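The structures considered in this document are given below.
Every number here is computed from the coordinates shown, using simple stated rules; none is lab data. Quick caveat, the model's predicted, so the values are computed rather than measured. Cβ atoms are built from the backbone, for glycine too; each structure is taken alone.
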Structure I
């Protein structure tokens, strides 16, 4: 699949078939996330793979009852590992670069899922402390995005987008 086809075909999927994601596909998604650029190549993020039914339901509850999360066969939770970036970049690395690193890795995983014929949706609305409890992350590892992944049970139409002329500003 060509890159521009991938970004045109990607949709936010909130309804999943009850079919597991093949281990090989999950491995490819995780490897794609691992290739994401990061500040100083410190990869100041961690990825938690949540596949247990109870844990997925707990994530859905932590995400303000977004129950479609529980319906996906797995959810990747992308977290900052700010200490990895802070050592070199100080506060900016701790507060910003680690969030950017996790976000870029999540975007790469989302696009990889699309290439592999899987659906996903970016989830950013959740209670971080509750998510940390579900995934058992240590202090300093902060969730920034969840990515439920599975075989899509829907095919939403493309969403209306702002025009490029509205969001791009040229500076000379």
Structure II
């Protein structure tokens, strides 16, 4: 994740926007379309809350926003304000205030993955899976992950976490010590 984010410029306006896009997937667990539909009024910096107004199945949910995510979003919104983009435009918009398309995100993820020398396929939905695993590693329960991601069923959330155990099992096996007798 860090390698992907590092590929986005810290100065260019598109780089700031793309950082915000990645962070919304990774730290807020938003689906691609949820991130693209987000409006400025949906982000409450005072309460550190993001409101997803129309998630999958038309469900609304609120997500807590950590300070790092808030800082990345704030930086993009400040740059965006200098471009005189109306507040009514989506948070993640073109430099002229137009809506970003999901095809842009698909191509961006592929390009950033190549630049970061990541061999696995990089796709936006993978950021949600990473967000779920990060939550569990930080101590969240399955119910919390379900609520955070906006899943109707805990079974769906558990699918997101299925690789978590296998990764830990691989790491555990790697660290075991054994010397064969000669």
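Give the label, chosen from I, II, of the structure having the highest value of relative contact order in percent (Cα under 8 Å, 6 or more apart).
Once relative contact order in percent (Cα under 8 Å, 6 or more apart) is worked out for each structure, I has the highest.
Ranked by distance in nm of label points 7 Å out along Cα→Cβ at positions 46 and 110, structures I, II are topped by II, which has the highest value.
Comparing distance in nm of label points 7 Å out along Cα→Cβ at positions 38 and 150 across structures I, II, the highest figure comes from I. Among the shown structures I, II, from which was the value 1.6 of distance in nm of label points 7 Å out along Cα→Cβ at positions 78 and 142 calculated? It must be structure I, since only it matches. Source structure of the calculated read-out (helix-only ellipticity at 222 nm (-39500 (n - 2.57) for each DSSP H run of 4 or more, over all residues; to 500), -12500) within I, II: I.
So FRET efficiency 1/(1 + (r/R0)^6) of positions 30 and 158 (r between Cβ atoms, R0 = 25 Å, to 0.05), computed for just one structure, reads 0.35; which one of I, II is that? Derived from I, not from the others.
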